[in-house]
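Next up, some structures in structure tokens.
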Structure I
Amino acid sequence: MDIREFEQAAARLKNVIHYIPVSSSRTFSEMSGSELYLKYENQQKTGSFKVRGAYNKVASLVERGEKPAAVVASSAGNHAQGVAYGAASLGIKAAIVMPESTPIAKVKATQGYGAEVILYGSCYDDAYQKAIEYANETNAVFIHPFNDIDVICGQGTLGLEILRDVPGVDVIFVPAGGGGLLAGIAACVKMINPRVRIIGVQADGADAIVRSFERKELVTVPDIHTIADGIAVKSPGDLTVGLINKYVDKMVSVSDEDTAEAILLLMERAKQVVEPAGAVSLAAALGGKADIRGKKTVCLLSGGNIDVSFIHRIVETGLIKHGRHVKINTIMLDKPGSLEKFAHIVAASGGNIIKTTHDRQSSTLRLDEAILQVTCEVSDHDHGKRVIKALKEGGFDSFIED
């Protein structure tokens, strides 16, 4: 690989994808202590960066005189839509194998780009095997989501844009699942300016690249547990891990709670809808995963294809993490007036009760007692503590549930 391959990929993509300038954020700069910029790839065609690598792969085949009659891919999300769009743009038939559990919205979106969708299996691995069978049976070309040089170069064009938009950038945070995006950006940026630090970010519950980086060899994790489904990969690629070990400066991971908080902050402060996989970069920057104080820092928000039925759960988790919602448990006398007194104290303290549950069945309770579980809206962690203090002073032995 050399820089010309990234430049050629950028030329192929010039009139295909959206050019989205990097934006500065005063809010996130103050929160991180750095000069922080956001690269909104959630606004990209198909809703993520994946269209870059997919289109570059198919276009490269055409340029080399290897135009296939059809392409096939396996994906439950962004790669599916990227391949479907890229193939349709070049007049090539596309088939996408998706797990049977794929949300109908993602199936419809992929079909909307002109692809045939084949639902098969219970997980990505099942869909992958079916896609390989399909390729062998039909002579379609399989488009790998990350472990392919043309795909990596397409994703790496983001590095060219960041260097152009933020002269003197010091640090770039990049989400990582299979590693194609991280490998591409790291290789591209380091070939131009080795001084720039590249930090890869994974979810705590899907950290195969973090482990591979530490051991300097390809590591597969047995299980993955994270809300960031776009980067939930058990086994990254040998090509991507090799490039990451060569060019990336640091690998970190973030919790789902921190990711949810970052999603909430992006909605409230930047008015942007970003999927969990795309928000891990900001979560890492705000969470102090690297020393970026006083540095020009870019967080790549890699996608925005979030399941709308899942948003409320993520927002609730973010509100709890940010201290805006607290779950309060208290034991009270089970008699008229007790709940009214409790509610009055909360209201007088500036809190807002949004949910209540009574438990009268616990073996630790007296016959005249009940456990009251309340979800309360407050302004921040300190405000929550003040509500608890007021309740205790009012005779309610309460505590905030972790």
Structure II
Amino acid sequence: MNMNLGISDRLQPIVEKVTKLMQEEILEADAEFHTEVGNGGDRWDLNERQQTILDELQAKAKAQNLWNFWLTDSERGYGLSTVEYAHLAEQMGWCALGPQVFNCAAPDTGNMEVLERYGTEDHKKQWLEPLLECEIRSAYLMTEPDVASSDATNLKFEAKRDGDDWVFNGEKYWSSGAGDKRCKVYILMARTAGEEAPRHAQHSMFVVPADTPGIKIIRAMTVFGHDDAPHGHMHIKFDNVRVPASALLLGEGRGFEVSQGRLGPGRIHHCMRAIGQAERALQLMCQRSLSRVAFGRPLAKLGGNYDIIADCRIAIEQARLLCLKAAWMMEQGDPSAAAPWISQIKVVAPNMALKVIDEAMQMFGGTGISQDTPLADMYAQMRTLRFADGPDSVHRMQVARKELAGYR
């Protein structure tokens, strides 16, 4: 079977347009956008300048029909393949603002996929349509503070049926995006059956309006001391929160089915954005190495910097090809066959990006860990990604199990 991992003819002009907008406008706007955080008094709400930046950039993206690329194999979008979207995700991943401009930001993309695949017509009308227009944002609530959530069968957050309602009690944390005042809806995983049920049929997925009575945001979780406003990763408590039975997605006990439909593509998107981060870090590293002089020579010619730059380029190319193969495997329609490939990239891409960013910081010296470059923020994002959608150790376990299966 032919494995085409390149940029298709139909994708080429789209990649060129996205790259042009990213490089010429979005990268510069990203720095101002995040510098403005809290200038309006509320760190979790966009101030007038931030809103203007976002509105203007999104208007330019929409005018060129550069919108909702993540809708792979869907009549609502371009109908791109996963491999094609991966190339775009890399370009959009050069900065945090990039995916928002094209309405391709996490966790909204995964949540929109859930709503499109598994939501009712009412869910789609109330939540999917405004998300597709980026009129609102969303959050995905899975991780819990009191259990090892890397094994999702451990999740204890409770949903009990009471007449025509479901009643929620418990806490979630690392709820990415829940801090943003634009966040209006949660996709939430809850335990709906006891130990008597099969292990992967004890949980269900729900659509929950963020303003439902009984929901309280306790705090923002910090990443290396920063709260990541206005996005945020929130610790949330649910105290006798009631939602109608219609909030259930797909069916009782089918939460894992929904989550795997969401997480597979999301992991590929995250990893390709990590490739973009690494490319940006390498660009900054090379520019610095040629423009900065020490001991009478450009930094590029000092120490082992040639080797460092070469190794970074090699690592990026290797990781990109692995990501694209994982995307191709996913397109073949066999989730079990694709799973170990997705686990491989989930380990490789963030670790590779961290290494490249770290080397770039070293090339910049003290400036590299300061607010004068984007590198420190990029490092925090990539270190966090080693936990998001499953920690390295869990993915390595999955890869090893698959490898050993052929020898048993």
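What follows draws every value from the coordinates through simple rules; no lab data is involved. Everything numeric here is computed off the predicted structure, so don't read it as measured data. Cβ atoms are built from the backbone, for glycine too; each structure is taken alone.
Compare distance in nm of label points 7 Å out along Cα→Cβ at positions 157 and 293 across structures I, II and report the one with the greatest value. Walk me through the numbers before you get to the answer.
Working: I: 4.0; II: 5.8.
Largest one: structure II.
So mean count of other Cβ atoms within 10 Å over residues 133-140, computed for just one structure, reads 20.4; which one of I, II is that? Label of the source structure: II. Matching task: -0.38, -1.01 is the computed value of log10 I(q)/I(0) by the Debye sum over Cα atoms at q = 0.07, 0.13 Å⁻¹. Pick the structure from I, II. Corresponding structure: I. Given a value of 40, 19, 14 for semi-axes √(5λ) of the Cα gyration tensor in Å, for residues 221-364 alone, point me to the structure among I, II it was derived from. The read-out comes from structure I.
One of I, II was used to compute distance in nm of label points 7 Å out along Cα→Cβ at positions 109 and 261, and the result was 1.9. Which label is that?
Values: I: 2.7; II: 1.9.
Source structure for this number: II.
Source structure of the calculated read-out (mean count of other Cβ atoms within 10 Å over residues 205-212, 19.1) within I, II: II. A value of 4.3 for distance in nm of label points 7 Å out along Cα→Cβ at positions 93 and 165, calculated from one of I, II, originates in structure II.
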